[in-house]
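The structures considered in this document are given below.
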Structure P
């Protein structure tokens, strides 16, 4: 029986919900963009899917599978609108999540604020039990005490419980017993156990991750149920796969069990899209720059691959200050939030200086120019006043932008800074560009990467608007604006393989590794991963297994991730581990610590299916009109000192292969706008991409 031909991807952002359908036989892509609905984002998803299928003429039973990414988890954690959650901790350790670690994210801030735990202190309970670091039992689990605690939880109407016992990653017996007791006593409560959610050493981040998973689990469960039942009611019976922060997709059941792994599921699609389009144009070193309505994210490749991090933060007290958020021990593509999005609000900070974000107008009330209730000045309003956006063709004409409302939104701010309205708009636009460039520059420097060698792939509704401004500041001379850039993350979902990874802490010097015990651990991790990936429809013969080992010199606080071939480990492999570690360590730090013993800390097994083979067929250029002439001109400001100048404006769908022109110019399409500033040129390249290059003379 022939498999259905259509792949469907859905990306919920803070402002817009994007939907993409790919017809595999023809490579034809259809897309839909509509405002995200609150408080129920699934309403926009289901309405958008219906609209797209009707417009494209696709039957519901022609869908092979659906990939879904969402900001729901992130927003729930940031807004602290999750479930009433309790923590069960080893006696004496219930306050570990409040104590955190000894580091101060700003050593000069005398009023420094730390993120409060998601489980308040009265709902954190000491459970008499103690497991030692070697997995031996020092104090048995007091089951009677635990049942008494469950009675208290029942009286408090607890919705979710996080179980995090000391050293459970080494021996989970006590957590498993506690899980069964809580399930028996509180059958309607969601339960997360640390040895399943984050089975690694470091007590504070492990507990923080487990609490976060429990905190969002009831809400994510209800949301996913609504989406799944809504799709089914629409006649779509295809599997629903969920996008993970790590760049893979997984089953609905796995996502329900580990919703904290979806924290960066939407931005992961933007990074994957950058990788896909960069490879299509032969670029290994890619800066994936994705700027949407709420935030801007960036990811850098290394050796043509995206880096995966297992340590991140969410719900930062100060949005761009590392260390001010809740730590998470979940795998995700290494990305940085480099700035604001189109809906981010311009305002004066407590020192009276202009700043943009982190507050966003979102989709409700939206930027002032949307005309749906917003009154505060945003990046979109600034871009409209500068002439970059077409008020009659924003979101394909679905949203008519109100220029006068945008002007009025900047009146108070411009007066406070004694600037003209256009000058204020110019300043807001440039401030956003500078902030994004600075963050990307620091991120690259910390990793020893020369960012000027990179090519930028700009996606998101606002990414191509700001791409040249950011690239100029970074010294980047090539920008790729792919087709459907405005729905780039949703398209990126279609390139993701089905995958899941598992981690286990097993700390030992290389000279002291117990290979029998270690091989048993790796076999268990493989078995768990294979069961999830096979459940998603990947044949056992097509499953790929990769191993990464976190290693360090004895005495160091943090590790270097080392890729290593997956095999039944022997004494011969130990020598290879040392060589692999030294190679990675030298690349990262530039030198070795000769004579210092090496130890392994975490063992990470990634189980994945094959990458989807997709081919995109760019739409044929419209034959209407002369391809060498602009659709029209409009006044655009490209300098703070000059009045707006007439700039040619092209419609992207009218540009043929090998078309080229010198900037300044504007290229419009339904879901985005590309601004080509002076000193840059544009041409239509492979796959229908716009290739922007900077004049180096």
Structure Q
């Protein structure tokens, strides 16, 4: 991942190694089969986005200056070569595991994949009828070798390519002359003799509107399935009367999605974003994933799309793994999945009443998905319904398809409340959804702000203004994760509910700053990027250096998704040289090189990959005993610190601080799902040593929350006996 004389790992290669760790979960025999398959689909989906954005961007830069070097010391050309080499290795492992381990394992559990070579006569009869009734009407075969025009191949859609051979005699006489003049006979004649020209080649898009997993009739309790693309290849002959199929392959093209809106020149911002969305379907190809049965077809696709051999990923097995989620989620196969972990209502939150009275007395912490996300949804719903609530302001970066948050905001606006929502239209791959929500909200009177030019609003904050007998009170919700009820079931995040006056005042200033012409105002508790978040982090690290002694060394413990900002990394190197102990829990990209004598020997980097996606950002600084703890929406990356609107917020309440810090420390005790970063860039999975009990942090957190909830449920609720005269 790096040369010996470089101080930083490659961002791109580090991200690829994150996916190698995800893939490693698919290799674990103690993980249920369909969960292992799910990890394969996650890696495949991640690579789709990686090639669309990161690799596409590198290719653009490489055309201008291929010898430019990044902070890791690699030129753009070297990065692309190393990316291709490592991804080829990972993809080969993916399909080997699928082909040799997971599919045979499913067969032992009486869930059998039947490839076309194993179709029985009964299968053929069943699938023939299915093809003609459900599939054939949806297919549109496209000719490819006419007029030198390459056919339209949509981004990330699965296609079949057929090399054809004519099976009918060529016409003669006046009809032949007419067909020859029209250009039709030339194609078919050369296809028939196979000598003076190319055989015709047709491309068919596999429909995405019907399930890819096709279930066959059960036999004696055994469930059989095949794939839609297998059916199309097997019965594709029906699409080409007068031709036989000489060769065929399946393929998927990944296209450039790195294009952004020119925010200085595009006056109609929404129209410009919609244009970008359309362009993704037919932009420049950057990768071809395919089965490798036909060199002829493969060469045709490579040449037609201008791809090199390093851009082509031939595989043996069912391609387009993300669509196999149909199998992962199939009914009746719960025994092949993880046992469900119920997310509980948090015991500190009132179950049958709004939060207003509770929040006047205490702050509240929500830790999802161990606790249900329902308190956030109910908080917004209560704010929409409460006649004393005057205003609601919030940011929306990503939300779910049928969002209860949007419905509550619509209802609040209809009730006459002042509702302001900052919808980030530049949230990549969620642009269309966010445009849709923005229009819906505007139609009912919500004030919608479409982000900020050249900056993404990535902060997660909600402000509710309520009229109370004592006067106006502000309720604030701050989170490390999006307002998305669906991802909250899978992503580990923390959020804080508070009426703290300092935080509430800062939240009001924050919304004023990002909504109009307010000058940049200083805040006392909330730290905002790109204004002062990076400088605050650097000062916190420097303070730790200044106050560290041999007798009482400083300590920094941080958890985040990615670490890639060079200034922050250099500050952590200085801290390590000063004897500060640095513990980093980083799920994804880490450009920092740990464990190097004289530079980073006091830095440890650990990554947890488990059933939930780790998404929390927690930063703790010892500060000579007066420790400070923060939660944040931002990772320590330049894009977060310099090019996004982010918020870092302190945790003041001692009980919550202790709870969060205790949780943070647990992440460095995991000996089951933890990987440790080595100085050479490799990651080593930690396993229990002799006599050590297995410890899995996510399981521990789940069990703790479950126990707390069960004890609360068993505790008899006290009733006061009211005596009346």
Computing mean count of other Cβ atoms within 10 Å over residues 8-15 for each of P, Q, which one ends up highest?
P
Structures P, Q compared on mean count of other Cβ atoms within 10 Å over residues 152-159: the greatest is Q
Quick check: 43, 28, 27 is what I get for semi-axes √(5λ) of the Cα gyration tensor in Å, calculated from one of P, Q. Which structure matches?
P
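Read-outs: derived from the displayed coordinates by stated rules, not from any lab. What you see is a predicted model, and the numbers here were worked out from it, not measured in a lab. Cβ atoms are built from the backbone, for glycine too; each structure is taken alone.
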